[in-house]
Structures are given as structure tokens and as C-alpha cells.
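Each structure below appears as C-alpha cells.
Readers should treat all values here as calculations from the given coordinates under stated rules, not as data from a laboratory. Remember, predicted model here, so these are calculated numbers, not experimental data. Cβ atoms are built from the backbone, for glycine too; each structure is taken alone.
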Structure I
Amino acid sequence: MDNERLFERSDVEQLACALCSLSDVQDCAALLIDLCTPREICELAQRLQVARLLDEGAPYVEVQARTGASSTTVCRVSKALNGSCGGYRRLLVKLEDGSW
């Protein structure tokens, strides 16, 4: 399923709304634990770290070495970071300016 049609599904839209409704880190952590396996949570965290390092200008090889991410993951995150959706970019701005 492509990204444009993904959020036409009411269950996926409900998940996005649920994430937006979380008011603090504890609520978010609790939901992540309920929704994901520990490995999935670590993979999500790794992708965010990859995005941060790429945004800071680190070369792919350095990002792989520092995060343990595969070259495929680094390329995929880079594509998303520089893509049209802008999710990583918006989150990194919020994290940088402390508005999260």
C-alpha cells in the first residue's frame, strides 16, 4: 500500500490520532510497549538516531558505524529525511528547539 492511501484506512488514521493525543513521555512509552516488541522499539529509535546523524551531515559509513544500522536502513532513512512527507525533518526541528 502506498503512503498516500495508507491514511485512508480508518484504523491507521485512528493510530495517528492516538499518537497525537499523548501528553507526556510516560504515556508514549506505555503505548509503545503495548504496541511494539522491544526489538521494534529499538529499531524505531535507531532510525531516529540515523536521521539525526544524517541531518548533522555525517557520512553514511559513519552513521552505520555509530548506530549499527544497515546500509539499507541508512539509505531508507535518508530518502525519507529528504522526501516530501517531512516527518523526520519536522520531528528533528521540534527536538532541536525543545518544543516537544
Structure II
Amino acid sequence: MDHATHTRLNETELTEATLTGATIYGPEDERIGHVSHVHGDGNTATVVIDVGGFLGIGSKPVSVPATELDFMRDASNSVHAVSRWTKDELKEMPEHRH
């Protein structure tokens, strides 16, 4: 996927309603997870990414600052993000607990 042609989200769009469910892609453009929920909004938002698993089973939730991900919309207005972390690097992070 050519993310260079996608529209980046601005700070005011970093909200739970916009980001929940967004697919997360790794640095090699592979799908590595999705946003399960968001805490806060804007520059202080943190997103919880369910990494790995299948249909939510066996996935590991990890929390990262939203500003550490490159959130954007594609031509069909679908929100997704690119991460600098690989799936394995995210799986090594501490598990997010509610």
C-alpha cells in the first residue's frame, strides 16, 4: 500500500471515535494489529493495539502514544496507521491492563 498518497490525521482527529478499529501496519507494510481502544485525545492520547492473534483470540494488548504512530486516511476514508515497531517488538512490550 502506498501510504505516501494518504491524508495524515491532525491532532484534533486523534480521538477514540476516529482511531478505534484502525488497522496498524508495521515498517514493512505488514498488518500487525488494530486499535482496540483509546485513552485521552490529541497529543496526549494513548492507543491500545491488539497485536497478533486471530479475530481477537490470542492477541496481546499493548499501549503506545498515538503520536508515535502515523495515522492517516486512505482513498476510501478508512483510518489506519503505520508503526515504526514490528509485530515482534510490540509483542515484547508490557501487556496493557485496564
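As an exercise: distance in nm of label points 7 Å out along Cα→Cβ at positions 74 and 90, calculated from one structure in I, II, equals 1.6. Which structure is it? The structure behind it is II. Tell me which of I, II gives 28 when you compute relative contact order in percent (Cα under 8 Å, 6 or more apart). It must be structure II, since only it matches.
Among candidates I, II, the computation of P(r) over Cα pairs in 10 Å bins from 0, in percent that gave 17, 53, 28, 2 used structure II. The greatest value of mean count of other Cβ atoms within 10 Å over residues 34-41 among structures I, II is that of II. Work out which structure the value -1500 belongs to, where helix-only ellipticity at 222 nm (-39500 (n - 2.57) for each DSSP H run of 4 or more, over all residues; to 500) was derived from one of I, II. So the calculation was done on II. Ranked by mean count of other Cβ atoms within 10 Å over residues 66-73, structures I, II are topped by II, which has the highest value.
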